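Structures follow.
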Structure P
Amino acid sequence: MDYLKEYRSFISSHYVSEGVRITAGVLIPVFILGYYDLLPVGLAIGLGALCVSITDNPGPIHHRRNGLVVCALINFVVAIIVSLVQQVPWLFMLLLPVACFVFSMIGVYGTRATSIGLAALFVLVLQTEHRYEGWQIVYNALYILSGGVWYILLSLLMNTLRPYKIIQQALGEYVMATGDYLKAKAVFFDTGTDREKNYEEILRTQIIVQEKQALVAELLFKTRSIVKESTHTGRVLMMVFMDVADLFEIAMTSHQDYEKLHRYFDDTDILTEYRHLINTLAAELDEIGIALKSGRRSGYDKRIDAELIAERKHLQQLRLERLRPDNIDGFISLRHILDSIDEIATHIRTLHQYTSYDAKLRRKKLNAPDPEDFIMHQSIDRQLIIDNLSFRSNIFRHSIRISAAVLFAYVIGLFFPIGHNYWILLAVIVILKPAYSLTRTRNFERLTGTIIGASVGALVLYLVKDKTTIMVLLAVSMIGAYSFMRKKYLVSVTLMTLYLLLMFHLLDPKDFRAIMIDRVIDTAIGSAIAIVFGYLIAPVWEHERINEYMSDALKDILKYYERITATFTGKTFDKQEAVVMRKNSWVSLANLSDTFTKMLSEPKRKQKNAKEIHQFVVANHMIASHIATLSYYADSVPQEYVTDDYRPLITATTQALQRSLDLLDDEKKKENRNLVINTDPEQIRLLGQRINQLVVKRQEELKSGQMETATRKMLSDFKSITDQFYFIYKIAVDVEKISMKLEAN
C-alpha cells in the first residue's frame, strides 16, 4: 500500500472537510460563550450544532439544506417534549420506546432520513442528563435550535464560498474507485491466482464504483449551475464524469477467457506486461483523483505512450514467432485487450487535461447523458411505512429491537448507581443496526475504540499539564473523530473518547478518573445490552431472504441478456436501454453479494448453503461480465455478423437461466423437478461450425504466408462475439446445476 498516496487522498477528501466543519460548528460557540462565562449556553448550542451535523451527508445542496432544516426543527420539538415529559417518570418511560420506534422507522426513506432520526434520538437521550423547569425548558430548546441554525448557516456559507468543492471531492473519489477496479482487473493477468477470489474482488470494487458514480451523478444533475452549463467549471466537471463513465464501461466490457490466455502465454512475459500497464493506468487515475479533490493540476506520464508502442511491437513479434492455428483465438484476445488498454490511456490523457480547467476546453461539445441512467429517486410515500409495519420487514424488527433495548438500558440506569448513564443509551442506539453483521462489527469497534481512547486519554493527561496544549489536542482529536466517522469507525470512536475525556478534564480536572471509568463501564453495559437484544429480537436472517435476491439477480441478467442478444438477430440496438439494463443487473448483483457477505457474518447455524450460494454469486457475476462485453460488440455490430445462427444458442441459454429462476421459486420447484431439457446439441454447435470453417481458411492462409487478410479481420471479430455467446451458455448451464443443488438442499 502506498501510504503517502493514501494520506494525500484522505487529507483532501470530503471526510476531512466534514470533520473540520463539524468541529468548528461545535467548538466556536462553546469557546465564544465560555469566554463570556456562558459555558452552559455554549455547550447547549454546540450540542444543537453537533446533532444537526449528523444529517449533513454529501448530496445536492438543496437536499442537504432541507434535511438540515427539518432536523433542526425536529430536534427543537423533541427537546421541549422530553423536558416536559421528564417531569412525569412513567410518561417518559412510554415516550422513550415510542420515539425510538418512530425515529428508527423513518429509515425506510433512505440515508438522510435515517440520519435525521438518529439526531433526534441523540437529542432525546442527552436531555435525560438534566431536568429543566418552567422557562428553562423553552430556553434550552431554543439554544439547541440556535445551534442547529448556526450549523446550517456555516454549512451553507462553506458551500457558497466553494460551491464545487463537494462535487470535486466526490468526483475524485469516483476516479480513484475506478482505478481500484482496474487494479482488480489486472489481477486476472497474474499466474496462479484464485479465480473466485478475483471475481469477488472485482464485484466488491465494482459496487464501490457504482456507489461513487451514483453520488456524483446526483450532485451533478441536481446542481442547477451545472445542468444549465452556465459555468466553465461546471462543464469541465460534467466532462470528467462522462469520460470516467466511458472509461469504466471500457474496463467492464473487456472481459476475456483468462484461463485460456494463461495456458497459451504463461511462458512469455506479455501477460505480466499487460498487468503492469493496467496498474500504471490505475496509478494515473489515483493521481487524477487526488488532483480533482485538492484542486491542483495533474500531469500525464508520457512514458505510458512509449510502453504502449513497445507493447504493440511485442505483440506483433509474438505473432510472428508463435502464431499457430491452435492459438489464433488467444492472439485475438490479446489484441482486444491491448486495444482496450490503449483506449483507456486516451481517456486518461484527456482527464489529466481537465484538471487544469483550461478555458480552451469550452470548445468541446458537451452532450450530457440522461440523468435517469445514473440517479435513483426516493419518494416520501406514506404507504412505504405502512408496508413495513410487519415482522417480515427488517427495519420494523430493528425499530422494535432498539425501542426495547433503549427502554431496558434506561431502567438499568434508574435502578443502579451508574454515572453518566445516558452513555449507555447512546451506546445502544449507535451499536444496534438493522443487520446482525453490522451490529456485531459496530459493537466490537465501539467497545474496542472506547478502551483504546480511554487509555490514550489517561496517558495524554498524565504527560500533558498545559491547558492550551490540551485544548489543541482536543480540537485535533475532534476533527479526527468526525473525519473518520464515515470511513473508519474504530479510529473515530478512539478519537471521540479521547476528546470527550479531554473536554471533561477541562471542565472538572478532579473528576477525570471517574469520567474515564464511567465511559468504559457504560459502553460495556450498552454493548452487552445490544448483544442480548440482537438475539432476543432477532433480525431477518439473511438466509431467509437471499433467495429473493438471487431471483432478482437472475431476472435482471436474463432481461439484459435477451436485450443484448436480440441485436445479433436483427433488432436495432438501443444503447440507452442497454445501459439501464446493465445498471439494473449490477445493482441486483451488488445487493445479492452484500446479502451473502452479511450472511457469512451471522452465526454458523444461520449460514445455509454458503458454498453453493458463493458459487452462484461468482457465476452470475461472470455471466454479467460476458454480457457487458457482448454489448460492446452489439453497439456497432456489422451486418455480416447478424444471423439467425445465434438463435439456438440464445434459446438454450435463456432456457437454462429460466429453469434456474424457476428452481429458486418455491411454487415452481416441483414443476421443474422432472423437467426434461430439449435442446438440440447440433443446433447449438452451428456457430462453432462457422468459426471452424473460418479457422481452417485462416490456417491455409498462414501456411501460405498471408498475415493480413479479410479472413483474419472477420475471424477476429466474429470469433470474439461467438466466444462470448459460448462463455455465457456454459456458465448458464453451471448456474442451473448450482440451482439444482440449492433446490435439493
Structure Q
Amino acid sequence: MRFVPAGVLRPLLALGVLALLGALLFRAVEVRTDMADFLPPAATPEAAFLLTELREGAATTLLLIGIEGAEEAELARVSRAMGEAMRATGLFVFVGNGTADLTEAEQALLFRYRYLLGRSEGAFEEAALRRGLEALLDGLRSSLSGVLSRLGFADPTGIFLETVKGWLGGSGVQVRHGAWFAGGEGPPRALMVARSKALGTDTEAQRQAAEAVRAAFAGAGPQGPRLLLSGPGVFAASAAAAVKADVERMAILSGVLLLGFLLWRYRSVTVLAVAGVPLLAGTLAGALAVALVFGRVQGAALGFGVTMLGVAVDYPILLLTARQRGEALGEAARRIWPNLRLAAGAAALGLVAMMASGFPGLAQLGLFGAAGLLAGAAVTRWVLPWLVRDEVLARPLPGPVMRGLGWLSGRPALAAGAVAVALGWMALAGPPRWEDDIARLSPVPEAERNLDTALRAQLGAPDVRHLVALRGADEEAVLRASERVAGALAPLLADGRLAGLDLPSRYLPSRATQETRLAGMPERAVLEARLAEAMRGLPFRAGAFAPFLDAVEESRRLPLLDSAALAAAPLISTRLSPLLSQRGHEWVGMGLLAGVEDAGAVRRAVTGLGDPGVLLVDVKGETEAMIAATTQGALLWCGVGALGVLALLGLGLRSMRAALLRVAPILGAVLVVLAVLSALGERLTPFHLAALLLMAGVGLDYALFLGAAARDPEEAARTLGAVLTCTVTTLLTFGMLALCETPVLHGIGVTVSVGVAAAFLLALSLAPPLGEGSALGPPRA
C-alpha cells in the first residue's frame, strides 16, 4: 500500500479550515431538539388544538414513577427522599408522592371549602339533612365508624367524602407511611408523579428531567428497591437515545468498512481526506442555508441531512476514478463537469420539493440537502483540483467482476423483467401501505409501553382517544364551558353510551357555581331549625352538630377558589393541572372521555352547545387525517419536483428522449423498492419518502455517467469502476442503517440500500453496451 503523507497536507488543511468555520457557525446558529418541527400542520381547529397539546400540553410533561421491590416502609422512605431531591432541582413544576399530599393542612383546606367544591345544592334542605343523618347513623355502626366519628358530625351531608371519592375516580392510589401506594393485590409499589417545566417535545430537557429522577433515586440510598419510570417525556428521551445509539453503532461499523474499502480501492490515504472535503463543505452550506431561511436548525434534520449528503462523497470518487493516467485533475474535472453538474442540479431540484411537504422538519431537510449537494459539486469541480496534486489512481477491479458487469450492460430486457416482477408482486400483494399511526414508529419496547399503561391506571393519569377542547379568555370562561359540557354529556353517562368523563370543573367549579352554592347556604338560625327537625326521632344528642353549623356559617364568608388557591392541594392539582392551564393570554381546558360507545351522540351533544370555544377532538382520527393530508401534499410536490428534474435533464441533455432514458432506471428502482417494502411488510412514512428522494439523487448519478457512450474500452472500465465504487460506498453506509432497531432508521436503510442497488443494475442494463470485444465482457451477438 502506497501512503503519500505530503499529498494529504492540503486536504487536511482544508478539513481543518472547514471544521473551524463549522465551530463558529454552530456557535452562532440555534440548533433545536424540539421534535414538534416534524409534526404535520393543522388543517382544522381540532387538529390545531391537538398539535398544541402535543407541543405544550401538561399531559406530555408528566413523568410517572413507581418504586417496588422492598417493604412498604423502605419504599415510602425512598419516595420521600426522592420527592425532596426532585423539588430541589428546579426542573419540575410539581412533584407529588404523598409527602406533601393529604397532610393535615391540605385536609383542612379541602374540608373547609367542601361546600364550594362539592355539589351542595339542596343539601341543606330538611329532607336532604334527614337522609344524611340516617346515612351517618348507619355508617357509625359499620367499619367506617372511625372516619365518620371524626368527620361526620362536622359534615352530616357527606359531601366531603363524596367529593374526594369523585376526585380519585378510577385511581388506585392509597396513602400509607406518608406516601402514595398502588392499591389492589400484588407486591407493594410506591407511586410518584411529576411534571417537568420543559415542553414535552424538547427531548434534551426531558432527558435531563428523567436523569434527575434517576439521580434522586440513587441519592436516596435504596436498599433493594428498583425504579420504574415512564411518561411521554421519558419515551421521547428514550427514543432519542435509541436513535443516537443506533446511529453511533452503525456509523462506527460502516465507517470501518468504508475506510477499508476505499484504502483497498485507491491504495492511498489521500482519497480519504479528499472525500471528506465536499461532504464537510456541503454540511456547512446546508446548515447555513437552513439558518438563513428558518432562523434555526432542527437537530434531527441536521443529522438526517448529513446522512443524505453522503451522496456528495460520490463526487470526488467519480472525479478521482475517472481521471486518466497522466491527466491533470483539473482537466478531468472539466471533462466530467457537464454530467456532474446536471446530476447535482437534478438531485437538488428533487430535494427542494420537500420544502413544500408541510412538515417543517422535512422542509429543513430538503433545503439542507439541496444546498449541500450543490456546494459539494462546486467544491469537487473547483477546489479539489487545487487540493490534490498527487496522482491517485484506483486499483483495477477483479476481472470476473468486470466481465460480469460488462455482460449486464446494454441488456434492457433484464431491466424490463425486474420491473415486471415488481409490478406483478404489487398486483398480487398490493403496494406498501402508508403508516397513519406515528406511535408505531416508536423504538420504545412493548414492555415499557405496558408499564406506562399500568402506572397511568394506578395514578389516574390521562390516556385518551377522545377529548373535548375548551378555550376561553380567562379561567372562569373555561370552567363555565366545562360545566356546560358536563351537563350536555350527563345523559350519555346515565345510559352507558359514555363510560367516563373527566373535566376541570370536576375539581374546581366556576366562580358562578361557587356563588350559587354560597347563595344556597342558609343563615345559622334557619339551618339550625331545619337540622332540629331532621334530627327528630334519631339518637343524636343536642349540640352534636355544632361544628356543622359553624362550618356552614364560615363557608358563607369564604373567598371564592381559583386554580392558584388550589396549588396548595397537590391531590387536586395533580388531577387538575393537565386539564386546565394558561397559554399566553388564553386559557385552555381539556375534557377526557372514556368508553365512548356512540361517538356520533357525543359529537351532537358537544356541537349542540353552539360554543366555538368547545370542540370535540377524535385524537386518532385527527392524527390520521393530518398525516394523510400532509402525505398527499408531499407526494404532489414530489411529483412536481420529478417533472422539474425531467425538464432540467431535457435541457441539459438537449433531448427529451435522452432524459427519459436517464430517468427510466430511477422509476424502475422506485417500483422495485416499493415491491420489496411490500414483501417485507413495511409501512411507508414521510421518512421513506425522503429516502426515495435520496435514492433518486444517487441513482441519477449512475444513470448519467453510465448512460454516456464510452469512447474506448479503457474509459468505459474507468466509468464503470467509478460508479460501482460509489454504489458500494453507499451500500456500506445505508446497508448498516437497515440493521438498526429504530423503525425510522431501519426503513431509511432498507429503502436506500435496495433502491441504490436496483438503480445501479437497471442503469447498467439500460446503458449502451460496454466494452464490446474487451475484457469487460464477451462480444455481443
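Quick note: the coordinates plus some simple rules give every number you see, no bench work behind them. Predicted model, so just to flag it, every value in this text is computed and none were measured. Cβ atoms are built from the backbone, for glycine too; each structure is taken alone.
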Matching 28, 11, 8 (semi-axes √(5λ) of the Cα gyration tensor in Å, for residues 257-320 alone, computed) against labels P, Q points to structure Q
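Among P, Q, considering only distance in nm of label points 7 Å out along Cα→Cβ at positions 425 and 513, which has the greatest calculated value?
Values: P: 3.0; Q: 5.9.
The structure with the largest value is Q.
Consider the structures P, Q: one of them gives 4.6 for distance in nm of label points 7 Å out along Cα→Cβ at positions 185 and 385 as calculated from the coordinates. Say which. Walk me through the numbers before you get to the answer.
Values: P: 4.6; Q: 8.3.
That value comes from structure P.
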Highest-scoring structure on relative contact order in percent (Cα under 8 Å, 6 or more apart) (candidates P, Q) is Q
Calculated from one of P, Q, percent of Cα pairs over 54 Å apart reads 30, and the structure in question is Q
The value -20500 for helix-only ellipticity at 222 nm (-39500 (n - 2.57) for each DSSP H run of 4 or more, over all residues; to 500), derived from one of P, Q, belongs to structure Q
Matching 4.3 (distance in nm of label points 7 Å out along Cα→Cβ at positions 609 and 641, computed) against labels P, Q points to structure Q
Note: Cα Rg over 2.2 N^0.38 Å, for residues 81-344 alone at 1.82, derived from one of structures P, Q, originates from structure Q
